[in-house]
Structure P
Amino acid sequence: MFSLNVENVQKKIKDALILDKINLCFSSGKIYGLMGKNGSGKTMLLRILAGLVHPTSGKILWNGTGKPRIGLIIENMGLYPEFTGFENLKLLAGINKIIADEAIRDAITRVGLDPADKRTLKKYSLGMRQRIIIAQAVMEHPDLLLLDEPTNGLDENGVSLMREMLLEEAKRGAIVVIASHSTEDIEFLCDEKYRMASGCLAGWK
């Protein structure tokens, strides 16, 4: 078991307060939901949890062995449209070098795609691209899975597969944090639910 604690985190950009005194505790094996409108602070909080952005004040504390492996879905994911889905994931896997090709193929299969598909990403539908983005997030069996609008572009079958996969990831022991506009996703998946507005956090009800 491990945990991630967010202690009095604030984020300011110039004079704008983006996050205001956020306090949360995330535990392994659970799914957490963040709901809020655009500009509420959800994506910024995910970026801070991922280590992509530093808070202006406050702390992010990881209680676990070593540095956590992070799986991430966030806006403007940098995939290459001229490469196949497998080629894109293989390039990303080459950064950490902790999984073999078979694990990449397994991740692509889990999201309902064919790892041997020779089409390049620019020929994928929006839903297929979203499935590949989900596959890259889970392929290295992360300790912490941070997902910004994971159902964007997915059809009904894709949403069902994604939900099943996230439940499996939590059962495996990952911390899963979802930011979404979809009340249905949050209600269906999450053990703990929070609303965000103007950089502040509140309970679900």
Structure Q
Amino acid sequence: MKEEKVFFPYGGVQLEGLLNIHEALSVKGGVILCHPHPQYGGDMHNRVITTALGSAHQEGFSTLRFNFRGVGSSGGSYGEGIGEMEDVRAAIEFLHSRQKDSNLPLILLGYSFGACTGIPVAIKDERIKGVVAISPPLDIYDFNFMKGYKKKKLIVVGDQDIWCPSSRLEEWYQQLDEPKSLTLIQGVDHFYSYQANLLTQPLRNFFNSEF
């Protein structure tokens, strides 16, 4: 797949991204990918993000991955999660504007911090028809904002994730509305070290479902 380096605005500065507009005639939609915590080395080149990117492309989706403010060549500085939500709004608007058909659905995928900042924005945007939360750190952030959300949801977590323990995950997941699906990957921690490929099948199954 070929990606185009792009810059798009938020406020008075520019965010750096990589955009792929799928060339297939039957493009399914677009996926916005939000990377993990910028203060701990997270950026759009993270292996989980690139794995998810490939899965989305294989299933016929255009993609936009981007660096939050202050990361890579993106302007500004770390925004305590609040500023990053504005970045997500800008990314959704940008991908929507670049799609060949403005009626195509959008999906937002967030990994860890990317889920904390991306999904609260996505669930309030009617253009977003589904969300993916990879390793939501339930022991650190409050994810109750997903309760009552009635569009498609995929949750993917490693069973060795210390920030998303199975007991808390199960209790939280049971409170989410349908449609929803949960994949618990055996032997994987929060960082998917050398195991990001295990994300491919659950992601492709989700992207292959009807939107």
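Which one of P, Q has Cα Rg over 2.2 N^0.38 Å, as calculated from the coordinates, equal to 1.01? Only one of P, Q returns 1.01 for Cα Rg over 2.2 N^0.38 Å, namely P.
In this comparison of P, Q, the computed figure 33 for relative contact order in percent (Cα under 8 Å, 6 or more apart) is attributed to P. When distance in nm of label points 7 Å out along Cα→Cβ at positions 84 and 148 is computed for each of P, Q, which one produces 2.4? Working through the options, I get structure Q. Here mean count of other Cβ atoms within 10 Å over residues 92-99 is compared for structures P, Q. The highest value is that of Q. If you line up P, Q by mean count of other Cβ atoms within 10 Å over residues 60-67, the top spot, with the largest value, goes to Q. P, Q: which one has distance in nm of label points 7 Å out along Cα→Cβ at positions 100 and 116, as calculated, at 3.9? It traces back to Q.
Values in this text are rule-based calculations from the coordinates and carry no lab data. Keep in mind the model is a prediction, meaning the values are calculated, not measured. Cβ atoms are built from the backbone, for glycine too; each structure is taken alone.
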